[in-house]
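Right after this note come the structures.
Every number in this text was worked out from the coordinates using simple rules, so none of it is lab data. Keep in mind the model is a prediction, meaning the values are calculated, not measured. Cβ atoms are built from the backbone, for glycine too; each structure is taken alone.
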Structure 1
Amino acid sequence: MPTRTARTAWNGTLQDGSGQVELSSSKVGTYDVSFPKRAADDAGGTTSPEELIAAAHSSCYAMQLSALIAQAGGTPQSLDVRADVTLSPDPAGGFRISGIALTVRGEVEGLDADGFAKAAEGAKAGCPVSKALTGTEITLDAALES
C-alpha cells in the first residue's frame with residue numbers, strides 16, 4: 001500500500017510565526033497555516049491540522065461506509081459526510097483534539113434505517129482514520145434521507 005506525504009515549512013515563533021503545508025503526494029496545493037488563526041473562531045483563509053484531520057476523516061469515513069453499505073446488500077446513491085474536529089485546552093497543558101463529531105446523511109437503495117445505522121457505526125469503528133484517532137472521542141449522527 002502507498003505512503004502519502006505532506007510537508008510543512010514553518011518560520012518564526014508559535015505566536016508570531018507562520019507556515020505553509022504542502023500536500024506533496026497529490027500536488028494539489030500548498031496552504032497557509034498559523035497558530036493564532038488555528039486557535040481563533042475565524043480561520044481567516046488559513047487551514048489547520050484540525051481542518052486537515054477533518055478532511056481526512058470525512059473522506060475516509062465516506063469510503064468505508066460505501067463499502068459496508070454494499071457488503072450489507074445496499075447501493076449508496078449519495079453520502080454527505082461532515083467531520084467537526086474540536087481543538088481545546090488540555091488540562092495537562094497545551095492543547096488537544098477534544099472530539100470529532102461525524103455527521104452523515106445518505107441516500108441508499110436496498111437498506112432500511114437500521115441497516116444504514118449498523119453500516120454507519122461499522123464505518124466509524126473501521127475506517128483507518130478512526131482507528132488512528134482512537135485516543136479522541138468520536139461521535140456519530142447518521143440518518144437516511146428520503
Structure 2
Amino acid sequence: MRVCGVELAGNDANVALLNLENGMIKLPDCRARKLSLQKAATAHELKYFQKSFAQLVQDYKIETIVIRQRPMKGKFAGGAIGFKLEAALELLEGVQVIVMPPTEIKAALKDSHMYIDFSDTGLKGFQKSAFETALAYVSQHL
C-alpha cells in the first residue's frame with residue numbers, strides 16, 4: 001500500500017509518502033516535498049496543479065491520497081485557495097482520495113502500536129502534518 005499524506009497550507013500542498021510492505025512502513029524518496037499554486041487560483045493554474053499531482057501519483061504508484069481536513073470556519077479555517085486545491089485533488093482519477101479529520105488522525109496515532117519519531121524520518125518540518133496524516137491512515141489499515 002502506497003499512501004500520500006497531504007496538508008494544505010495557503011497555496012501549498014505539503015506531501016509525505018509512506019509505503020506499507022509486509023507490515024513494515026517505509027518512507028520512499030520523493031522528488032516533491034510540496035506542490036504549489038504558482039500564481040492566482042485561475043482555472044489554468046488549478047489544472048496545472050492537478051496535472052502535476054496526477055503525474056506524481058502515476059510516477060510513484062500512489063494508491064491513496066489522504067488529505068488532512070481543515071475547518072470551514074473559525075480561527076483555523078482554511079482559505080478559499082486551499083479548498084480549490086482540495087477539490088482539484090479529490091477530482092483526480094485512478095486514485096482513492098480521503099479527507100481525514102484531525103480528531104481521527106490524533107486518535108489513530110494514539111491508538112497505534114507503531115511509533116515513528118518524526119526527527120528520524122529525514123523529512124522537513126513543514127511535512128510533519130502530512131506525514132502524521134499518512135501514518136494515521138496506514139495505522140488504521142494494518
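Structures 1, 2 were shown, and mean count of other Cβ atoms within 10 Å over residues 31-38 at 17.6 was computed from 1.
Output the label of whichever structure in 1, 2 has the greatest value of relative contact order in percent (Cα under 8 Å, 6 or more apart). Across 1, 2, relative contact order in percent (Cα under 8 Å, 6 or more apart) peaks for 2.
Calculating Cα Rg over 2.2 N^0.38 Å for structures 1, 2 picks out 1 as the one with the greatest value. In this comparison of 1, 2, the computed figure -11500 for helix-only ellipticity at 222 nm (-39500 (n - 2.57) for each DSSP H run of 4 or more, over all residues; to 500) is attributed to 2.
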